[in-house]
Structure I
Amino acid sequence: MSNLGRPGKPRGELGPVRYKTILVPGTKKILSVTAAVAVVDPDGVSRSVKRTRATQAEAKTAVIAAALARVFSIGAHRGIDAKTPIGELVDLYLTDLERDIKLLPQSKERYRQTAMGIRKTWLALPVSELDAGTVVVHLERLEETSPSGARLCRTVLRKVLRAALRANAVTSNVAWRADVALSVPRKNPRALTTSEIRLLHLLIERWIARQAATGPRRTNDLVEIIDVMLATGCRISEALALRRSDVYVDGSDVFIDLTGTIVYSKGVGSYRQETTKNGATAKHIRLTSAAAAALRRRALSGEHELLFSTRKGGALQQQNISKQLRQVVTGTELEWLTSHVFRKTSGTAVYRAKGIDATQRHLRHLYRATTEGVYVEKGTQAEDHTEVLEMLVNNPE
């Protein structure tokens, strides 16, 4: 009797799910949970699949779904043909998204939510039956309520359908053929004037004085955050991420480093991310007198590492600061004001004094067009070239 050896494990068999929990630095709050499970691939080899989510339950659901999707996706063209439902293509895309090490967590979350919307819309529709006209109608409907959401949907749909194109399940990517102009309407940049800044400070003083009998105590956080943003041109999330270790005092001068940002994750809350929005850090920024006084005091006397924090030392939520600002300006001539205007105001001041190149460096933009088109309020008064033109007229050759 011959020895045939031990029989192989059934294809698609899953092992036990194991977890690794990451905590927010300095706290017991869960930042993320990574679930890992072994699955037997179609070639009979057991391989590990991992997924990271905000909670253990979400991580378990995601890793099991990914492991099972892996079973039918591996093989020639990952098992894709003309009859493959859009929902399955989305599942494959989400699997690839998790492997992308370039995207930041909050960007992945936006892509994931958009992909799930695509999955819900065309769950069982075979990929060969999705046409450009259907995509155009869907994008135009999205654009009515969210122009930026429509653009992101088209981007993600192109990525979702790319697998079908590679597998020759379709002859073209209909998301590319969906010829519809999707543009996010942009308002002309508007900056605060000096008198409006003084008015805003007065309104904040009155808002603090109208402290309600109940609710959180109103502090100087709002006005000092604004002073920092005006002095540096930083984003509100970067101002909230400033730590005591980011402040340097040199005699009467105060300098800061912008090295992080506050981000929000579902199930976790707000926490400090050790990189700025586009990775462009700014070192040794000299502060104006108002911002310098505020941060000097906070750095020397504060009990928490974050300069702007909750009573327990946690990160402040950007939404809460924006809510306070709305309470201050509602019903006033500054009702149009949002937190992003302070960055534009800072950029406009630098532009008028030193030009567009200095402003681009000040705001740490990758592209000059962003600085010119979105962040700088340009004056309407024409430049005075009289001297040059007088020479042209009075000194003909």
Structure II
Amino acid sequence: MPKPETSKQGQFQWSGKLQNECCTTAGTGASASGAAFKYLDVGNIQFAADALVDAGFTVVDQSADCVADSTSNTANAAGKYGCNIGSAASATMGRWYPSHYSFVGTLTPACGGPGGMTYMDQDALGVALTLRAHASTGAAASVSDPVVSRYTTGYANLAPVTISGDNGGTPVAVTRLGSPAFPAMPSTASWSAGLFQINNTFAFSKLGAPDGAYDLFKLKAALADPDGSTLIGLPAAQETNTTKIRYGRVQLQNAYGSEYLALPVPLTLQYWNGNWQKNTLDTCTSLQATQFAWSSPAGSATRPNNLAVCESAATVAGASPNYTVTLSAPGVNNAGWADLSLNLGATAVGSTCTTVNAGTGYSGLASTANAPWLQYNWTGAVGNAKARATFGVFKSPLIYRREDY
């Protein structure tokens, strides 16, 4: 078959010559026929001049009496015409449009693979969506049918596509997908060569107050073809897999105990599901002792702070989501307190204590976990998780104790 040569507003001309390849039966002198013609694309087609050529009719004259390889009906300077007989340009035929559409889509969470989760504001939710515009082969419509490659920007009747969000049957606005901004819906802008594609990582935005969890989040595809063609397949074939989107935070709690004992500082990775719960699916957040910035607030005459800089040091053991943060015992005469701030923003601030320096100075500058999606509005502004560790204060679970002899 010849191939499309040019495209203007959905009209196509054909280059090349069909010659004998067009037909399954020999010409009768009046016509020739064939049943294998196919045009598996969109728009109008037009046969250019000389699309059909008879190169054999004048064979007895071709040695000298006509111009070889020419279909000219105008005599040249020698008074000769073309040896071949060519067709005139045809009228436009069609308009062809897609027979049907198919969809495939995948959501990939930031953490945990299939069945995993992504925190809100975490720019790591993988979204891969493809709609295909297909030509018909004459058989039942299939996702393997040819894609109409000329179905692209500039074609007059592109089908508007709508991608919508859903969580267990409840609509979820796709405008919450950002970084980059999710395309405004409905959209025709992403059609190119028969494919409508969105392939990027996005951040599902937090609102002012915690919401969710969206543990059955998925995207659904729909289109409105002005020519009436539709998406094939059952509803499940027109949507992505589900994934979990969660509003998260790190919680640090104040701790107090004897200056002679190591002090555990409670740390919990949490998500909101109507109340704050431990996020057991977070196996990815990486926390280290260097990410804790220390400060030693001044005491008063009546309550001196005898804990000098880095007379205690932090260690972090375990793995997400089961970290254990422990401060070493500062020892005798070192009762006092230190404030800890877990750096979660993109930029680290403060200094850290990872080794005991007997009050001679910090161990170095603090680093950061670089997980701003785990910051939270603790004090009227979104910020890092913070806690105060106090040595020299005792906590007893006993209300009253008596020894009998």
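Can you spot which of I, II the value 0 was calculated from, given it is helix-only ellipticity at 222 nm (-39500 (n - 2.57) for each DSSP H run of 4 or more, over all residues; to 500)? Provide the component values of the computation, followed by the final result.
Working: I: -14000; II: 0.
Computing helix-only ellipticity at 222 nm (-39500 (n - 2.57) for each DSSP H run of 4 or more, over all residues; to 500) on every structure in I, II gives 0 only for II.
So if we calculate Kirkwood radius over Cα pairs in Å for every structure here (I, II), which label has the highest result?
On the way: I: 25.3; II: 27.8.
Largest one: structure II.
Suppose distance in nm of label points 7 Å out along Cα→Cβ at positions 141 and 349 works out to 4.8; of I, II, which structure was it derived from?
Details: I: 4.8; II: 5.7.
It traces back to I.
Every number in this text was worked out from the coordinates using simple rules, so none of it is lab data. Just so it is clear, the model here is predicted, and its values are computed rather than measured. Cβ atoms are built from the backbone, for glycine too; each structure is taken alone.
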